[in-house]
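Got some structures for you, see below.
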Structure I
Amino acid sequence: MNFDINALVRENIMKLKPYSSARHDFTGKASVFLDANENAFGSPLSENYNRYPDPLQWQLKFELARIKGVPAENIFIGNGSDEVIDLAYRIFCTPRKDNIIVCPPTYGMYEVSANINDVEVRKINLTSSFQLDAEAILNAVDGSTKLIFICSPNNPTGNNMKRDDVELILNNFQGVVIIDEAYINYSKQKSFIQELTEYPNLVVMQTLSKAWGLAALRIGLCYASMDIIDLFNKIKPPYNINEASQHLAKDALQQTSQVNDWIHRAVAAKEQMIKNLEDFRFVGTIYPSDANFILVRVTDAERLYTYLASQEIVVRNRSHEPNCENCVRITIGTEEENAKLIASLQDFKS
């Protein structure tokens, strides 16, 4: 495939002279910093917090590179994956001209961000088994299609997309394919980040919000070619990841054994949850899941949602999504939380 990234990037972005912060301008070793108009006396919280953070988060990227086996230069860190999504639109999609493709039911921010950026959304629904309709996706592509979003494992259905279908799209689409792997840590399928050298049009998103338990820090991860990473760095805000988040995330990445234990516990609890749910008459289909949640079709999702809310238990009603009528999405909680859910369901009058 002849992939030309320059043909995809918006003209104004190609011409853009990025903002250069004080920390960008200086390279070398220094002990006195009088360049950024910071408070030299410190901060009420910590001496370190009076200084602007590393704009490119190199120490955090080095830790990610060690764990993922990807060069730090191939990593972009966003203020949550939502920033990565938004920047992709700003880089590649000209408002009211270009279009993108999403595959519902899927993560809603792909469409929301498109609407914010005034970009046409083309929807190719997943099949009845919640798999990609690769042929229909490629048939929907035209000269103005810049991005295709694929969520795998998919939210809200929980299943992996078939690898052959994803590769078919990667090999036959001249634009950028963004694979969202937010839940990959719970999956048996290997990540696509090892395929970056094979596919220059591939962007892989991951996050520290799920298996790593750092949702409050807002750390979204993006893996791609250096050409694409350079574009993300070109247009991002100068200090998009604060010092506290960088420091805490770097420390958390040292705790892989703890995270792996949580993953094993979540997967085991998911299997037990499925067994327990199978005993209820109001439960129809429990869909296969490679994530830390399950999608369940019930007789009346709205009544179930309202009942559980009355028991101070919050699940997600996904009935408005394509092929998800009367479906609720249930996240796997702690043993105590899961037990409370099952006990409450035993008193539900279907």
Structure II
Amino acid sequence: MILDPDLIQFTTQFLEKNGALVDAHPDHIHALLPGHLADSLNLPEETRLGSNEHPLLYGSPVLDRLVHAATSRIPVTYGTLSIPYIKKAGFDAAIAQDLSFINAKCEVGVRAETRTSYMIITCSYVALSDERKEGLTRLTFHEPSGAVVEDFEDTVTDFECSYYRKGNLPPQFSTRIGLTLQKALKSIHHSIEQDLAPFIASMRRRLHRDVLNTREYYQSLADEMRASLAHPNLSDTQRMERQEKIDGLQAEADRKISDLQHKYDTRIHVRVCAGERYLVDVAQLIVTILYRKARRTLPVFYNPVTRRIDPLVCEICGKTMRRIFLQDGKTGVVLTCPECSRNR
């Protein structure tokens, strides 16, 4: 039987990338697998995929194990963008447009061309409640600072890119990005919460509606049963039993409402799907911040991909900010976001 060419290509690329020797044919794939790969795929080290014993079809156990193995690790690509032109002047206006130093002045000093790195992270999310909502979110981060860089992921495809193999990466790709990833994951969760805000609000409205209806139902039922207590044909035993039912209605209503709250509770599952890391030639500006009698110099970057000054990060909470407040700290002037500025 002739195999699907896409399945042959996918299987061959995956096996070879993981150290297997592969001989692909239109109707089968003969492969010699290293021990760890054979164990993970539950296959013999010498195997023939596409046979009756190991069919290579959509929905087959072998293909399911291959797909799971291929997607269990997060794929990351590395590249350098080709920037045809880097801005050389007009940075005072650019900073005034993109960064607001609320209680300080900013002076632009030295300009230099340098290279910095950015990371695009793609995540999928599933929100489970009475209904289900799925989505994807992509955010870009300036790796040295962890700042969220708006619109980079939408415009990066406008530039030519040279890609690298993982074993041959330029030294500019830092291996110490743990702090950046922590900030990135917080920003991603915040972005997903914003995307899901209408969905969660809808679930809350439905919960509120159903709770009101439940309370009205049990209140009406209790009123009817209380009115029936006055019926002259009821015996004392019947009247007592009915009163016990009335007394238990509130507990029953509470149980129903608790079930409704569980039904409309929203559980969000987030999975990182892919990462893209890019080196970009940028204009680095050394700016001087004048705050009261203090001075502080810091670098900011003009990003030729977004054609904007990259945002900064709050030095207290780590959030990305374009409105910057300055405060006196123990070791000097501190850059803060509006929220942290109010709380100090």
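Side notes on the structure shown:
- Kirkwood radius over Cα pairs in Å, for residues 227-266 alone from the coordinates reads 12.6; which among I, II: I
- Structure (I, II) behind the derived value -12500 of helix-only ellipticity at 222 nm (-39500 (n - 2.57) for each DSSP H run of 4 or more, over all residues; to 500): II
- When distance in nm of label points 7 Å out along Cα→Cβ at positions 83 and 219 is computed for each of I, II, the largest belongs to: II
- At a computed 0.35 (FRET efficiency 1/(1 + (r/R0)^6) of positions 155 and 251 (r between Cβ atoms, R0 = 25 Å, to 0.05)), which of I, II: I
- Origin of the value 24, where relative contact order in percent (Cα under 8 Å, 6 or more apart) was derived from one of I, II: II
- Distance in nm of label points 7 Å out along Cα→Cβ at positions 43 and 331 derived as 5.3 - corresponding label from I, II: II
- A value of 0.85 for FRET efficiency 1/(1 + (r/R0)^6) of positions 187 and 203 (r between Cβ atoms, R0 = 25 Å, to 0.05), calculated from one of I, II, originates in structure I.
- With log10 I(q)/I(0) by the Debye sum over Cα atoms at q = 0.07, 0.15 Å⁻¹ derived as -0.56, -1.24, matching label from I, II: II
We did not get these values from a lab; they are worked out from the coordinates using the rules stated. Values in this document were obtained by computation on a predicted structure and should not be read as measured data. Cβ atoms are built from the backbone, for glycine too; each structure is taken alone.
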